[in-house]
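What follows is calculated from the coordinates using simple rules that are stated; it is not laboratory data. All values reported here derive from a predicted model rather than from experimental measurement. Cβ atoms are built from the backbone, for glycine too; each structure is taken alone.
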Structure 1
Amino acid sequence: MALLTTGIISFTVIGVNLGFINDFLHIWVKSWLIAYLIAVPCILIAGPLIEQLVQKVVKEKIKTNH
């Protein structure tokens, strides 16, 4: 999922900001690699924390509704 998401976003942002210049493919692949290397650890760290937060919010919501 991170591979596809970072690829689409980096392609879009570079295309919008630079246009399809001669070196576009090289710039995009380099940016995609950097984005992917940043995204994976963020997902692995943030994912469990967000899951815990959601569980806490859901449990509190259930308590207040009963």
Structure 2
Amino acid sequence: MEHSAQINGAAIVDWDSFHDEDTFTLVVISATQWKKNTPEVFSAFDDCSSFCIRERVRFDDQLQN
């Protein structure tokens, strides 16, 4: 199963517009079962997701200061 998301490169003219184009929501169904079945894969996904969130928060904080 393949899914895709698109961003409009023409709409990106600075960091603010990049983040406006690059926001999406990923819903994980049966995450508890995934974690039980393959904890190492789930952990890697969790680490990657957390990194993306931390970077977004760090960037947003820099913009506000």
Given that Cα Rg over 2.2 N^0.38 Å, derived from a single structure, equals 1.70, which label among 1, 2 identifies that structure? 1
When helix-only ellipticity at 222 nm (-39500 (n - 2.57) for each DSSP H run of 4 or more, over all residues; to 500) is calculated, the result is -32000; to which of the structures 1, 2 does this value belong? 1
From 1, 2, which structure was distance in nm of label points 7 Å out along Cα→Cβ at positions 6 and 46 = 1.3 calculated on? 1
